Structure I
Amino acid sequence: MLLLLFSLICSFPWLYTLARYDAFNPYNDAFIYLTQAQWSQNHSFREEAHPSGYYPALTQIKVAQANRWPMGASFLLAWVQASFGAQWSYLVFPAVICVPLVCCGLAVAGMIRFLTRGSWSLCLLGGAAVATGLNGVSFGSTHGFLPQTFALALAPASLGLIGLHLARPGGAAPGKWSSALPLAVLLAALALSYHAILPFAAGAVVLAYAVLLFRRHELRLQLSWLSKVGALTLVLLNFELVRLFHSLPTWAKVVVGTPVPWSPARFLAHAAGFASGAWDPPVTLLGITLLSYAFLLLMLAASIAGLLSLPKKMPLRALAPSVSFLLVAVAGFLYFRYVTPSPWQQGVGQSWSQFKLSNWASPFLVLLVAAGCVSFARFHRWSRRLVTALLGAWMGAGLCWNCALAGSRTAPIRQQTQSPSPFRYYQYVRDSLLQVRKDDGIYLAGFGGAHHKHRQMLVYFLMDYKLLSDWSDDGYLVGHLPVEQRVLPLSEALWVLRPVPAGGACEVECLPPNLQLSPAGTQVTLVGVAGGYAQESDRSGWWRWTADTLAFHYRVRGELPTWVRLRFTYLPAVKRRRVQITLEDTNPPLSIPIIMEPGWGTFVSQPIFLNQREFRVRFSCDQAPERISSQDPRLLAFLIKNLVIETIPPGQGGPRDRAGYPGKNE
């Protein structure tokens, strides 16, 4: 029951966001992992993706294949989607990302319990502060950093296990392979989730084992155990090692993110959960910066006092890997702040890397602070009450702030969709396009600038449709598209989808009110056919025989008035035929007589003026029908084959054509 309550508390910011806004924010890196998981429902990752400007969602698969990204988090998302039979990975993303939040909290709480032997309630309170605070763990989860969130659960668990073996060398049974398996599983999962953190974790392990340099017998036992861990990890990773060695240099060189012009104190406050992240409104834990920093100093003081009271022998070694990770992170922070030049005009050094390191340091810093506070609670009765209040305020204030920030975090998707349920909005858009063939081509117009994240989600929900747009302003897509397909012309699409103000006119009434679907130019589509015999077809096209009359019913989409031209092939039955072509429901009605000579012929009309949404083209013959063979009992007059209503580009029709010329036989 206590574990269930703990899980609900750690997941509460997400649960509140979903209950209050029926949405989460996918306008970030979540788009990458949602697309990869969705694609994986019908494809093996070994199947090479071929992205193009027409199917831009495939860029997110191709970039992972080309750069050998770790795919563990995306595969887990895809597996959960398939296991529950969910149609969209969007539906299971919240459940999946809550798993590492709970696991990270449990790992921290377990380490606190081992170090302090404090009550489980206080230990779990400290662990919950990781998942609910204004720190890097909760920030990454709410801003789509799925692999990083798993890494920030697996890294503390892995280093914590190493710490336990450091603290209990005899009880760890270093000679048995079974004792190495749990850590090997954690390290393999960490490598499969997020490569970038591995060098820092490895540096922390090396630094932590420096405490055994003067205890050679114990060091040999530990290294023997670590060698077994390494061997099992290599077996579990197998071919993933190739991807690992290829991708690590790329991760080390790439410059991503945005400038974060913070002071070192602000980075420390964020790592400890006392200040919001880079893309959130700038708030502090208690609402007032000085008061929040004073609260942070009070907790640090209580923590230091508690840590100094811990046993000086074995149990204290359990903290060595976590402390070592913080030291390595601090060294990296100083390097990126004072050695690496800034790629932006603001901020000191490579500020995004500094921010990333403060995110990675969060679970380890929370562990130290919470462990010290729980240890401090053993001093007196009043100290226990003080620590309970401090940990409760730390966790509770962070929980409240994450719930309060849910509105601003989901505002972009709610504003773009103008819907109380963004998922249903996108599902509604897809369902409304059932009348559009997937290979027709839909041009996404007017989605640049502030709307390009909206366009990304349309790309996700319409990933099996042929889509066209100017992709040059989308950093997630453009770098992975062929150069000649980064800007696609409207002329290649049959439909145009564009954002319009709520309540704007819409050619397809079932679309949401802030999207308009219209033909690309003017389109004339066939509604039905009356008269004649059943349609026949072969590789050359379709045709219909009739004994007297054929009537084709058409509907016009797009701009009116317009100019069109009739084009068709004909064949009279046996002899020469006089056929009258009548355009009904036009203003004015138009009649065109033609003579069908024996044999196949083609007719092309002169430009015809149209100003009605619907019209009929009727073919009629007043001559008696005949049988064309003894095997065919039908009475036939003529056939019409491959009738096409061609729209004429502006400037190629004219007022003198309004009455319509008879046309010509070819």
Structure II
Amino acid sequence: MLSSRHDVGPARCAALAPGLAPGADIVTKDLDPPPDAPSYDYIVLGAGTAGSVLASRLSESGTRSVLVLERGSYLADVVGRIPLLSNARAFQARYATHVRTTPQPGLGGRTSTVQVGRQVGGSSAVNATLYTRGCHADFDSWGIPGYTGSDLEPFFKRSQAHSHELRTERADVYGYEGPWATRDMPQLFGFSKPFVEAAGALGVPTSDYGMSERGMMATGAFFLQTSQTANGSRHHAGMAYLPSNVLKARQNLTLCVESCVEKVQIEGPNDDNKAHKATGVWFSSKGKVYYARSDNVILSSGAIFSPCILQRSGLGSPQVFEPLRIPVKVALPGVGAHFKDHLAVPLHFRGPMRDSCMPMVLPATALPTLIRQAWNYFIHGKGWFTTPGTLETVAYLSTEQIQLMDDGDTGSRLRVQGTDPHKDVPDIEISFEAFWAAEDMPRFHGLGGSHGVMAALVYLVKPRSVGHVHIKAPDPSVLPEVEPNSLQEEDDVRRLVLAIRLAMTLIKHMREQLAYDIGPACVPGWDDSKGGWKDGLAKRGGDEFDFVDPQAIAEKDIVEHIRKWGFGVQHMASTCAMGTDGDAAVEPGSLMVKGVEGLRVCDVSVMPEVLSCHPQAAAIAIAEKLAADIESSE
């Protein structure tokens, strides 16, 4: 049923709709579907992180026919398996769709780029491969029955095939029989252990990999785990759930790639249907329009494109799509609303060149460095190519627990006080990487010779600022308006200022107490082009790269740095949020779109609130849960 490219042409899985063109012809009119359209038990819209799970689980019994429509391609190349190199594909249009946000006043009028994976596996095929489950308290805060941390724990395990080679913690908190490979990340860079040790010295609870019988630590500093095989290869959702042997073996599973969903066919209410009901899907491929029937349609197109499909189908806020001449089926103000994303602010430092990835791009060292790292990867399954974006450590904390303490000779210092590692939901993440967070290679003062650039990323993971995603035209090729409203809430700025002071205190501790050779390169209060602290902050007689007390840095300098350097980190969520209130788009539990039978949403867009962790593991667990719920109900 499947060709050697693991896809079926649209003419073999759907009915051609002659005389129709993609876009307004389909979306703005109520059309009668082609009478010869084939029917499926389920149609899944998107073979990304969650959609791959649903397609595989719903078809594995062999009793259901499942059609999966994916706008990207099916790729099984070597580069796609190399974590660091495939992560770079997020910046390439062939592998990810790029949507520019509206100009953000909170970021000095700058725009950001939203990246959405464009292949089977979705964004899990181009992300940094970080595996963070999230803490139980975070899920519990949603207040949704069936979606507590304890409820979801079995589905994390069901998905997981963990390679626990370092054996540092309880083995029973992981899954070992699932399809998705994960592993403990070994530490390759010299900054990782001092980072965790310094965090502990400031009062942050520490652990090896942050896991216990109560799930992931809510607040704590630990080494990272990744969605990789034991030999250091990327293992994204497409590889795990829709590998070529599964696609070839299951005659009841049809994958149709390079297919763009136009809209879901919504019928009723009428004599036959007392409520609105999904009955099929219109999609286009290479300029032609096709239709497939199903009474069960599941949107798994992510936080950006799932609300767009609903809006083109007449489901959402009428103010968004009525001016586009799209007929209103059900008014749902929550569709496309409540957009949230983590926002990161980089702090750049100079450190030992051996712990920086600058040698991979410097003309004099690039070729030998790449050859050496390629050898380490292909022969030994080790080296920089295996790193999750060169991130190895992370610290999660709550700004409510940060207190200003008097620390004797060192002056005013910030500490994290009274933290329960499993109770206090974090609003800040601090990570450390061997790269820089800028489009161009940095020219900061002090780099070169024996010193390269590295960066701490300070994330606001519980933003109060809320944005939206709205279609701008009936044509799905016209990218939507993405309005994050970054830092529009002053409390977001306040918490980032406090977190940056703490991060700089942590790095200062690494230098002064742990003798790690690190100094400022581009941080608030520092002249990154000429060197030196502004406003006479530096002590006389000290080394040029000694740190000053972060409390002495002017707040205006920190805010200016935030607005100049801050960016969204591709953890978008909550644009089709589930809940019981009037603005929620999706019914909790069933994940049915409110007011429409047979239409579900299952991806990060249904999260009532963005999680504090990196979201791919939770997206897969939610999809595993829905598949199991469907299995038990039929």
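The table for this structure:
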{"item": "Structure (I, II) behind the derived value 39, 16, 13 of semi-axes √(5λ) of the Cα gyration tensor in Å, for residues 456-583 alone", "result": "II"}
{"item": "Structures I, II, by relative contact order in percent (Cα under 8 Å, 6 or more apart): label with the highest value", "result": "II"}
{"item": "Mean count of other Cβ atoms within 10 Å over residues 136-143 - structure with the largest value, from I, II", "result": "I"}
{"item": "Structure with the greatest value (metric FRET efficiency 1/(1 + (r/R0)^6) of positions 336 and 488 (r between Cβ atoms, R0 = 25 Å, to 0.05), set I, II)", "result": "II"}
{"item": "Which entry (I, II) yields the derived value 1.00 for FRET efficiency 1/(1 + (r/R0)^6) of positions 56 and 464 (r between Cβ atoms, R0 = 25 Å, to 0.05)", "result": "I"}
{"item": "FRET efficiency 1/(1 + (r/R0)^6) of positions 232 and 424 (r between Cβ atoms, R0 = 30 Å, to 0.05) derived as 0.05 - corresponding label from I, II", "result": "I"}
{"item": "Origin of the value -6500, where helix-only ellipticity at 222 nm (-39500 (n - 2.57) for each DSSP H run of 4 or more, over all residues; to 500) was derived from one of I, II", "result": "II"}
{"item": "Origin of the derived value 85, 52, 46 (Cα extents along the principal axes in Å; candidates I, II)", "result": "II"}
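Bear in mind that the values in this text are calculations on the coordinates, not laboratory data. As the structure is a computational prediction, the values presented were derived from the model and not from experiment. Cβ atoms are built from the backbone, for glycine too; each structure is taken alone.
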